[in-house]
Structure I
Amino acid sequence: MILIFIVTAVFFDIKYGKIGLVMKMRDKYEGCLAGLAVGDTMGMPTELLSRDEIKSTYGRTCGMVDAAGGGNIGLKRGSYTDDTQMTMALAKAINKAGYVEQYTVADEFMKLDGRLIGGGAGCMEGIANMKRGIPWDKAGSSSAGNGAAMRTAPVALFYHGDASRILRAVRVHSIMTHKDSRAVEAAQMTSLAIDYLLDGKDPADLLDYLISFAINSEIKDVLEETSSLAQSSGDGEIALNKFDISGYSVGSLGAVLYIFIKHADSYRDTVLTAANMGGDSDTIAAIAGALSGAYNGIVGIPEDWIKTLKDEEIIIGLADELYDLSLNPYKPVPDVLDYNLKAIFVGYNPGLASAERGHFYASNTNRFWKVLNESGILPQPLTWKDDWRMAGYGYGLTDIVKQCTREAKDITDDMYEKGKKRLIRVLNQYHPGIICYNGKGIYQKLMGLKKIDYGVQPTHAVPGIMDYVVPSTSGRTGIKWSVRLGYFAELNNMIN
């Protein structure tokens with residue numbers, strides 16, 4: 001009898017989310033994406049309406065209703081808008097590529113050209129620019145809107161527990177549509193908040209956590225103001241009046257965090273408060289719903305709301321895929337790239353240490369950073385922890401294959417074929433002065449050559465760019481240090 005009671009009690013806690021540590025993490029992933037989509041559908045009927053207009057049209061929305069006013073007249077209850085569309089596109093891209101791969105994300109976004117429901121100007125401009133051939137990292141609008149923040153949840157789910165990778169990956173998808181630093185940082189804060197809440201940490205400490213990452217002065221100010229308001233026992237509606245809810249990223253961030261913290265234990269209260277505040281209500285309710293879903297899990301969302309949600313099985317399926325992928329600690333390392341670089345270094349693929357740490361050449365046995373420093377290529381010593389600083393010195397980092405393997409010999413022909421296409425796309429876009437291949441095998445695979453020598457190559461992967469091959473810096477190769485250093489020193493002479 002006692003055993004039955006214990007099992008029943010634990011089941012109750014898991015199902016209804018009474019004990020955050022007991023709740024399955026998969027439920028939280030599903031809760032985050034489903035919570036975002038349900039929040040979007042709840043705010044959809046009231047988008048662009050004032051609070052008085054909401055009261056005169058609906059009284060107060062207490063569930064999913066057909067849109068009878070605002071910017072979405074004609075949409076039926078359970079219908080989502082651009083917030084969910086772009087979130088699903090980003091999730092699909094991550095699941096397809098196995099990480100936040102810039103070209104895959106851009107391709108998924110471009111599929112939404114002309115199809116966004118209630119799309120914001122920034123998102124539509126960025127997508128249209130990419131469709132016209134403008135590179136993904138130059139396509140973004142100057143808008144400081146919340147279009148990046150509304151869709152960023154999948155990044156937090158995929159990189160859960162790794163704030164550094166979250167920050168870098170959020171910037172990748174954000175600048176495709178919004179290059180304003182406030183829009184990017186608001187998206188970063190949103191992803192960090194989701195990452196924090198997935199672990200069941202105290203919502204009361206969330207704002208202090210986010211403030212520790214804030215760089216932009218407006219972001220920092222709104223976080224501090226939200227913290228002060230959240231601790232106050234004053235009228236909530238008056239407090240919400242302090243936030244710009246027109247679609248501005250900074251105001252949206254403050255409103256979302258205030259609403260969630262005030263109703264942290266109730267998904268229902270969180271999204272209904274957001275949906276009834278007017279303005280850009282679908283986006284604010286979507287982001288607030290993602291935070292609440294990550295914290296309370298899918299069991300915290302009313303079941304009838306989920307059943308009414310359009311494409312609920314697809315959305316939950318995307319969350320499940322992200323959860324499964326997130327469990328792999330060995331993830332692709334993001335490129336370090338920019339325009340007008342002196343050289344781009346091309347490696348085979350991330351080894352275990354690099355994939356786990358999220359940085360290039362992070363193995364203790366790899367000599368890449370040592371040879372760069374001693375050959376004079378770098379003006380000051382760097383380590384794998386500093387790989388992101390390479391572009392500042394005029395150098396880029398990428399791989400022919402992005403997926404991790406234990407050794408280069410484990411890379412399959414299919415991985416090479418897919419990697420070659422991506423690498424050529426990267427090299428054509430950034431067009432460095434020199435392309436340096438870290439190992440003969442990379443260049444042989446790329447060019448289909450059986451035998452090559454080290455040094456300058458007579459062939460060109462990209463017309464007009466010099467190809468240079470150096471001995472692999474892997475600790476597994478038996479090449480003498482003096483030989484390896486000599487080729488890097490020659491490369492330095494050519495660069496300078």
Structure II
Amino acid sequence: MVPMNTKAIIAAALAVIIVIAGASYYVISNNDGKNKIPPGSENDVTNCNLWVYGNVNGDNYIDQKDVDLLEKIIAGKADEVYIIAYDGYSASGVSQRISLADANQDGVLDSKDVEYVESLILYMKNYSKAVENKSLDTFDEKFTLFYNNCDNIACSVGLPIKTIVSMYFSNSEIIRLLGAVDRVVATDDTTLAKPTLLPEFQGITNLGDRKAVNSEAVLATGADAYFTGSSSTYSKYLEKDVGAVVDIIRLSAWEDNNVMVGALTLGYMLGCTEKAYEYIGWCNHYIDLISDRTSGITDKVTVISPKGRVSDSTTLLEGNGPGSGQFEINELAGAEDISNRFSATSEYPNYTREGILSYNVDAIVISGYCGWEYQPSDVQKRVYDVIDKVRYTYDGTKAVNDGKVYFIANELYTGPSNIVAMTYIATWLYPDIFEDVDGREVFQEYLEKFCPGLLDYNLDAHINQFVYGPDSTGM
């Protein structure tokens with residue numbers, strides 16, 4: 001299959017003028033180039049994970065409810081619903097408001113959008129059925145889907161996607177939990193460097209560095225689509241070089257903690273909606289549980305997350321700020337992450353010892369480098385020694401004095417398993433209100449539900465490679 005050319009429509013460069021004229025509702029550009037999207041509303045949707053145009057009401061499904069609302073919007077009887085799309089990698093680094101009502105992306109809201117959404121609903125029913133029945137090879141009905149990528153750019157992708165390239169191990173984890181490993185024809189060196197975590201991908205063609213991939217090598221795969229992350233990090237030239245042949249899908253697998261967006265939106269593109277919704281439901285169960293119990297806390301525990309690299313002690317002052325994934329997970333766990341006080345623009349701010357002492361941070365959660373591809377014999381060097389260095393570096397803080405220095409492996413802290421990290425952090429910081437929550441049990445649950453290749457993994461024998469908490473593990 002040769003999919004439609006990727007069409008990038010820079011959403012932030014559009015100005016919105018609403019013109020009710022007959023049965024049309026126009027979205028056009030203004031010469032001043034400034035965004036004319038209406039100001040924020042209490043009706044804005046903050047938890048939309050399906051960034052597909054046609055998800056008019058932002059409820060993570062595209063169904064008759066969207067058709068009904070779209071008809072009301074066109075008739076002037078309802079307002080557009082805006083989703084909040086956070087993009088820490090954009091120039092502004094702030095949340096942006098996006099309407100998903102212009103389903104066919106022609107700049108006009110009219111009956112053609114209604115027809116498009118109705119066609120999309122029918123197409124997805126047939127596409128998902130072909131995936132479920134394992135008859136995708138003979139499913140040749142085509143459709144052009146429009147979506148908002150992780151750079152907040154409206155793009156198109158040709159369906160069905162029968163073959164795909166997965167670049168970065170977190171992206172590969174998402175493809176696995178969706179049950180689509182059999183469609184992967186090539187991957188990157190980080191995926192192949194993790195045989196313990198991703199055994200199903202071993203032996204697949206290696207395209208090398210995800211940040212500087214060779215365009216000709218991408219074309220040689222013959223893939224329908226290429227799954228990667230933000231253009232500021234990953235091979236930003238690909239759309240120009242190969243976009244006419246291969247759809248470049250940029251969705252979050254870790255950036256901004258928009259992992260659920262990446263999983264559900266990609267799941268929709270692949271026709272793997274059942275598993276995608278199962279994952280979203282599982283994540284939301286723990287997110288809601290923690291939010292319900294911590295939302296009333298007025299004096300939240302302050303936290304930072306320094307990088308815990310083994311070889312370079314100076315990086316113990318390099319942190320994880322907004323957009324990193326770790327920052328957002330700390331906040332979801334009910335903490336107040338103060339990393340943003342050290343930089344308003346960088347997702348990886350440099351802490352200063354004086355600054356940390358002045359803020360007297362309550363807890364430190366190291367984002368460290370141990371985990372899947374290591375053994376219990378590596379824990380002393382990669383976990384315990386790093387913790388000792390952090391204690392020395394941040395000596396005098398409340399966190400060190402109170403023994404609240406923790407460790408989470410980076411690959412657990414970000415990516416689709418980050419909900420596990422969130423539950424660990426919540427139980428460490430607020431043990432009194434989470435006595436019934438066990439991070440180890442949530443970790444095992446994740447493996448059993450979403451990692452079919454790891455069903456025999458002995459988590460108890462390796463748990464210290466992933467997490468250390470003075471209140472929950474020995475040292």
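Values quoted throughout were computed directly from the atomic coordinates according to the rules given, and no laboratory measurement underlies them. Please read all numbers here as calculations on a predicted model, not as lab measurements. Cβ atoms are built from the backbone, for glycine too; each structure is taken alone.
So the values come out like this:
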item: If P(r) over Cα pairs in 20 Å bins from 0, in percent is computed and equals 24, 55, 21, 1, the structure in I, II; result: II
item: Origin of the derived value 3.1 (distance in nm of label points 7 Å out along Cα→Cβ at positions 82 and 418; candidates I, II); result: I
item: For 4.2 (distance in nm of label points 7 Å out along Cα→Cβ at positions 250 and 442, calculated) the corresponding structure among I, II; result: I
item: Distance in nm of label points 7 Å out along Cα→Cβ at positions 370 and 394 from the coordinates reads 2.7; which among I, II; result: I
item: Mean count of other Cβ atoms within 10 Å over residues 138-145 - highest-scoring structure of I, II; result: I
item: Among I, II, structure where mean count of other Cβ atoms within 10 Å over residues 50-57 as derived comes to 25.5; result: II
item: Comparison of I, II - label where relative contact order in percent (Cα under 8 Å, 6 or more apart) is highest; result: I
item: Structure from which -9000 was derived, helix-only ellipticity at 222 nm (-39500 (n - 2.57) for each DSSP H run of 4 or more, over all residues; to 500), options I, II; result: II
